[in-house]
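A short reminder: the numbers here are calculations on the coordinates, not readings from a lab. This structure is a prediction, so every number in the text was calculated from the model and none was measured. Cβ atoms are built from the backbone, for glycine too; each structure is taken alone.
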Structure 1
Amino acid sequence: MTDITYVRIGHEFAYLSVVMDLYNNEIVSWELSERNDLKLVTDTVKRLQCGPALLHSDQGFQYTTQSYAKLLEEKGLTGSHSRRGNCFDNACVESFFSHLKTEKLYLEKPQNLEEARVQITEYISFYNKERFQNKLGNLSPIEFREKVAA
């Protein structure tokens, strides 16, 4: 699943695009940009290291372009979209964004893009490696994946 959120930086905004693996809620790719544009989402997808998979998104303008569809095809991914006005499809990734903001960004309030990048890097590492989730048997996303693979 993929989505974008805004990140307040001082009096401005930047945009965070993530890809979440719904199997274990792990953030497997992300990109931060001063612009909410097609390049943001394509850069996020280009960083993915996975085999054939389904990549779900809402119907934002970035996700419905021919160049995005072509990139998905090149990466061996199949695109899937929410119905218009259906916000429930993205609940998992929206929950991650909420945790990121309340547990990190609202507390440390980055003042520039580099500070935001460092804080997001720290939080995603913590989230993937240490932050337990009830639905994963109180394991972190990576702990869950490794336990299942063992």
Structure 2
Amino acid sequence: MTDTTARSGKRPAVVETLTAVRALSDALDRMHSGMKGEMDMNASDLATLRMLIIREQRGEMVSPHDVARHLRISTASTTKLIDRLAASGHVERRAHPSDGRARVVVLTDKSRSEFFHHLGGHLGAMRDVAANYSDDELATISGFLHSLTEAITTTD
């Protein structure tokens, strides 16, 4: 087997791993669909909350333009989406801390609490699974998932 063939996914372990990734993706889709219904939101609303939570955990601020780029929607659609989330009490628009002319979008305490209320059971189950692995194994898994995320993330 050539290196190219080995890298192209012909190895059984690669195929099995990518099959598991697809199954995980499907399970996450089902979990998010359930949350959409429970939280009375559409897919873009929920994706925005997920994005804001992830960026908040990284200590990053999010502009309306960041939301538009992340969701690949127009600025007009983004304005409507943020208006809808603000009206429902899930986000607030605030002045950028270092550039008062710019705006940032932030989660409200209500939104954060509601999101984790609906996700809490799933997070607990995921923590239980992760606890079965050593720190070294988790570092390998985490590195793989980060690399996979980078490989499929487009920046167009």
Structure 3
Amino acid sequence: MKQLDAVDRNILRVLRRNARVSNARLATEVGLSPSACLRRVSILEQEGVIRGYTALIGGASADAGIAVIIQITLERQTEDYFHRFEAAVRRHAEIRECYLMTGVADYLLRVNVEHPDAFERIHKDILSVLPGVSRVHSSFSIRNVLTHR
């Protein structure tokens, strides 16, 4: 992957603020022609710097309810185990976030449930059958104190 220059970092800054910005507007904001800007964005996507675009949903959304933070420990810490686990996690829309971690647990996941009883299905049908998992430790949130978007 090439080193990001000031223009690339500026493109990323604008896209973080509004990923739906038109290419013409993005080009104007970063000081490029539309074709040069589109080429830069395409390269950033191809190199995996930009991995995707998403919609953040407000109000009564999939993020409503109780956040459950889950620590996952794998049987082994090998590339194969990491790859298999991450591929399986991506197949479950219920898992809202997944982080590879340092420290006690290998991964930190977040799911949202309407009530604590609803978590039983997620634990039984999803978490307990993810490949390579040796330990699942779940904590229910009391309330959200701060969310940055």
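Please compute distance in nm of label points 7 Å out along Cα→Cβ at positions 78 and 102 for structures 1, 2, 3 and give me the label with the greatest value.
Comparing 1, 2, 3, the top value of distance in nm of label points 7 Å out along Cα→Cβ at positions 78 and 102 belongs to 1.
Given that distance in nm of label points 7 Å out along Cα→Cβ at positions 22 and 126, derived from a single structure, equals 2.8, which label among 1, 2, 3 identifies that structure? This value belongs to structure 1.
Where does the value 25 come from, among 1, 2, 3, when relative contact order in percent (Cα under 8 Å, 6 or more apart) is the thing being computed? The structure behind it is 3.
Assign the value 33, 20, 16, calculated as semi-axes √(5λ) of the Cα gyration tensor in Å, to the correct structure from 1, 2, 3. Only structure 2 yields this read-out.
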